[in-house]
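What follows draws every value from the coordinates through simple rules; no lab data is involved. All values derive from a computational prediction rather than experimental measurement. Cβ atoms are built from the backbone, for glycine too; each structure is taken alone.
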Structure P
Amino acid sequence: MRRPFRVISLAPTQTEIIAAVGGLELLEGVTENCDFPEDVRWVPVFGSWHAPDLRRVLDAQPDLVCTFGKHQEELSMALEESGLRVYHSDPGDVPSSLKTIGEIGSILGCDQAARRLIDALETRLDRVERALGRRSPEERPRVLRIMNWDPLITVGPGSFQHDVIERAGGRNLMEDGLQPYFACDPERVLDRDPEVIFFCEPHIREVLEADPAWRRCSAVRDSKIFIFDCGLTCRSGPRIVDMVEQLARALHPGP
């Protein structure tokens, strides 16, 4: 009898994709940050996304290790040099995120399930695009995505979150950033007067509302501050479309 295909996912995004295409039973390891769907909580843990237990991964000798993002690039190369098969991705936009779903599905032998999922996600994206219609730049609010407060880190072109903002009918306040993720000067941000601010760490709201300088910007003054779950804002798995839909409703409320 052929031995089952064994997978260790060291990134929450990849774990969500594996589960979504029907590969949950193939998972033999995840990280402590892999919390969706609920069933992955029963899978053995191999450290955290920031610091995976490399020795345990090597000892387990899985058929595939999935890694994600700039942070895990060196890790993926080290695992490959040790003889393990590795799938690594770092999508810079929504289409690339959907492509990752297809690639993982193909590797796991879940091609049809992956294709059905991608088709459904693309249909929902088309629905958002049709609902928003053609909007002028003036109809697209200036949006600041806060990744980290101190230092202030945001997103620029080349990040999937930049693409999410654009697809949701907004304009990334820092659309001229030279890197996908970068630290920026708060005064420069305030000079551009963000009309909408969103993040996933609730304490940032209190900081913004308590700071006299930030209270003067449009987003804080008009209570256009939104908190989204990190599983939506920070991951480019299937729920990236949930994020596009929810942000679109926040930016353009109405029937």
Structure Q
Amino acid sequence: MNTERIEKLRKEWEAEERIAHIHGWDFSHIHGRYEEEEDLPWDYKQIIDACRTDGMKLLDFDTGGGELLLSLGHPYENTAATEGYPPNVELCREKLLPLGIDFRACDDAANIPFADSSFDMIINRHGDFDPKETARLLKADGLFVTEQVGSENDRDLVKMVLPDVPKPFSDLELSVQKKKFEDAGLTVIRGEEAFRPIRFYDVGAFVWFARIIEWEFTGFSVEKCFDRLLGMQEEIDKNGFVEGTIHRYLIVAKKG
């Protein structure tokens, strides 16, 4: 790779690094430049819809920007949501409160500001959760439906650029979490785990992604990882993409 191209790539990647930010949970900046979750063995929204009725009191904990929640079309008067990330809190206040959704700021999954037995269903996609607090909030026969990012998520990609960074959440595996729900008095009626590919078609998209997912790519920067990013570029030049592995698991739990 010649010097001129290397410097051009450096400038492109540094530009992606500078603009890396997120509004809600919006990855549209890199749509078409990467792929993930194209072939999970379950459809999270479909699972929720199969269990949900309009009369249910529903809570979306860690709602992000409310994107998934609003796509459900659940009656607003029966809908509640929480979010803890400050920019998303403001977004949710602007977007959800005017609709009549009971939105409350909360960044502690073990202390959610609702009364005991408030909800028929609690949903949580890629957010924090606490099985004991979930059990407290659910009514009898209530359901908790969650899709989570597992501890092995993106690990091969992390090792490509930051080989010494440890797993941030080593207990996020189906077997471990299933036992925690059972210990909290909930019955796991469905549990699945999946490992699927994630592909990046240009290194700039990866740089943006790694800066956004900072809890996985701890300490990442273009300057620090530049030589390893060049290695990624060589792989893309050869194969058309660089590939890693996502780790997801699904739990549907019921309160007896």
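Taking FRET efficiency 1/(1 + (r/R0)^6) of positions 11 and 147 (r between Cβ atoms, R0 = 30 Å, to 0.05) as the criterion, which structure among P, Q has the greatest value?
P
Give the label, chosen from P, Q, of the structure having the highest value of distance in nm of label points 7 Å out along Cα→Cβ at positions 195 and 243.
Checked P, Q; max of distance in nm of label points 7 Å out along Cα→Cβ at positions 195 and 243 sits with P.
For Kirkwood radius over Cα pairs in Å, for residues 27-90 alone, which of the structures P, Q scores highest?
With respect to Kirkwood radius over Cα pairs in Å, for residues 27-90 alone, the highest-scoring structure among P, Q is Q.
Of the structures P, Q, report the one carrying the highest value of relative contact order in percent (Cα under 8 Å, 6 or more apart).
Q
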